[in-house]
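**Student:** Several structures are given next for inspection.
Nothing in this text is a laboratory measurement; each read-out follows from the coordinates by a stated rule. Because the structure is a prediction, the values reported are computed rather than measured. Cβ atoms are built from the backbone, for glycine too; each structure is taken alone.
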Structure 1
């Protein structure tokens with residue numbers, strides 16, 4: 001197994017996780033103008049999400065040189081270390097975006113509850129595509145399975 005397929009496998013596992021059990025996540029994709037595909041990746045903890053951003057994402061977007069990966073990690077790790085004290089804030093996400101530049105894009109991060117309840121503008125956009133106009137502005141428990149399925153293809 002080549003190392004690239006290992007990293008692709010790890011990325012695929014994050015995408016396939018059930019967000020009801022792996023509540024921390026982000027919505028990301030390539031930064032190339034014609035690359036409009038975006039996916040959710042879900043994690044059981046902030047530390048596992050942090051690890052994925054530091055280790056898996058750069059390799060999935062073509063960074064193979066060890067020194068380039070180390071430079072990326074040196075710049076990004078101190079920002080991601082603040083997740084424990086600051087949480088998944090928009091300000092911290094902007095700091096992450098400044099480091100990852102045009103390598104790839106993280107459009108949103110938060111929790112599954114944030115998405116299901118329409119906590120922010122991004123979550124409301126996601127919900128607008130799922131909920132009927134006359135539905136409540138959050139996902140009802142009886143619709144949760146359908147919503148999780150909807151998230152699996154949202155952005156693709």
Structure 2
């Protein structure tokens with residue numbers, strides 16, 4: 001399980017290929033790419049700034065990925081999360097999970113994203129025409145995370 005928090009963009013295709021080819025017994029690779037939206041809560045977003053707490057953030061991401069590995073029979077997981085100033089359509093996050101079967105890989109990938117949205121220590125600030133605002137957690141993200149407590 002690998003996690004990276006970085007300013008630099010990532011090459012999703014290269015990362016997927018690396019994971020896909022890492023083991024011959026891999027039968028499935030599930031992937032999620034998140035990007036900055038140009039519209040949020042009815043306002044145009046010109047810029048998003050992502051902040052984090054170094055050390056704490058990486059540990060939280062590692063714990064989430066490892067929990068996915070305990071819950072599902074997967075081979076590996078990669079989480080890359082960007083920080084700094086990002087413009088609309090720029091990539092924010094990449095989650096890749098490999099395993100023998102698609103069901104396990106899909107579930108683990110979705111679990112990781114649901115927990116990243118609610119448990120990872122990132123702070124997001126949007127720049128709109130009306131000024132800067134912090135992005136609050138959404139109830140729908142909490143609900144998505146909470147369904148895993150029933151699994």
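**Student:** Given 0.45 as the derived value for FRET efficiency 1/(1 + (r/R0)^6) of positions 105 and 121 (r between Cβ atoms, R0 = 25 Å, to 0.05), which of the supplied structures 1, 2 does it correspond to?
**Tutor:** Attributed to the structure labelled 2.
**Student:** Suppose helix-only ellipticity at 222 nm (-39500 (n - 2.57) for each DSSP H run of 4 or more, over all residues; to 500) works out to -11000; of 1, 2, which structure was it derived from?
**Tutor:** That value comes from structure 2.
**Student:** With Rg/Rh (Cα atoms, Kirkwood Rh), for residues 81-128 alone computed per structure, which member of 1, 2 shows the largest figure?
**Tutor:** Once Rg/Rh (Cα atoms, Kirkwood Rh), for residues 81-128 alone is worked out for each structure, 2 has the highest.
**Student:** Among 1, 2, considering only mean count of other Cβ atoms within 10 Å over residues 25-32, which has the greatest calculated value?
**Tutor:** Largest calculated value belongs to 1.
**Student:** Comparing volume of the Cα convex hull per residue in Å³ across 1, 2, which is largest?
**Tutor:** Looking at the calculated values, the largest one is 1.
**Student:** Between 1, 2, which one scores greatest on relative contact order in percent (Cα under 8 Å, 6 or more apart)?
**Tutor:** Values: 1: 27; 2: 32.
By relative contact order in percent (Cα under 8 Å, 6 or more apart), the leading structure of 1, 2 is 2.
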